[in-house]
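Q: Right after this note come the structures.
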Structure 1
Amino acid sequence: MTSVVLRVRLVGGDSMDVVYEHAGTEPDGDVVDHVVTTLSGDSGALRCRHGDRLLVIYGRGVAALEVGPRGAIL
């Protein structure tokens, strides 16, 4: 399982750090491509974690994504 920390900036200006886990062994760059492809679709929804909570992020509400370094504190 590959996980990557994303800083998601929302359309309203707020931002949050989330962890996205992908059930493969791809390098981080391929996982980020998968995230961008998913969110750019018409019904793009991404399941992520914020601490102990499961979140679903919809592409329509995302203004920007930033890939965080490993080991970020959430």
Structure 2
Amino acid sequence: MKAIKQIIDVENHTFSVVLPKDFTAKRVEVIILPSNPEDDIPQWQQEKSERRYKYYLQNLEIAILNEDFMKKLDVLN
């Protein structure tokens, strides 16, 4: 079973869910719960992630292949 979890903003008592193209179920069960703010990514973490991404875009030579990364972790050896 494939489950999808999304945090969606409600506007005028309505919202829309866009399903991935590979989601093929013809019938779904919908459970609506209020979002817990603790589940949201903290602002400081979002900002840190954005800074790292911008740094990466300006320094593409720092990128390594996943296989090389795993070797460094000694997972594939």
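Here, each number is a calculation from the coordinates, and none is a lab measurement. Everything quoted here is computed from the prediction, not taken from an experiment. Cβ atoms are built from the backbone, for glycine too; each structure is taken alone.
Q: Where does the value -9000 come from, among 1, 2, when helix-only ellipticity at 222 nm (-39500 (n - 2.57) for each DSSP H run of 4 or more, over all residues; to 500) is the thing being computed?
A: 2
Q: I've got another one for you. Assign the value 0.95, calculated as FRET efficiency 1/(1 + (r/R0)^6) of positions 30 and 62 (r between Cβ atoms, R0 = 30 Å, to 0.05), to the correct structure from 1, 2.
A: 1
Q: With Cα extents along the principal axes in Å, for residues 14-53 alone derived from the coordinates and found to be 41, 25, 16, which of 1, 2 does the value describe? Let's see the in-between values first.
A: Working: 1: 26, 24, 16; 2: 41, 25, 16.
Checking each candidate, the match is 2.
Q: Starting from the value 2.8: which structure in 1, 2 was distance in nm of label points 7 Å out along Cα→Cβ at positions 22 and 46 calculated from?
A: 2
Q: Also, I was wondering about something else. Out of 1, 2, which structure matches 38 when percent of Cα pairs over 17 Å apart is calculated?
A: Here the read-out was taken from 1.
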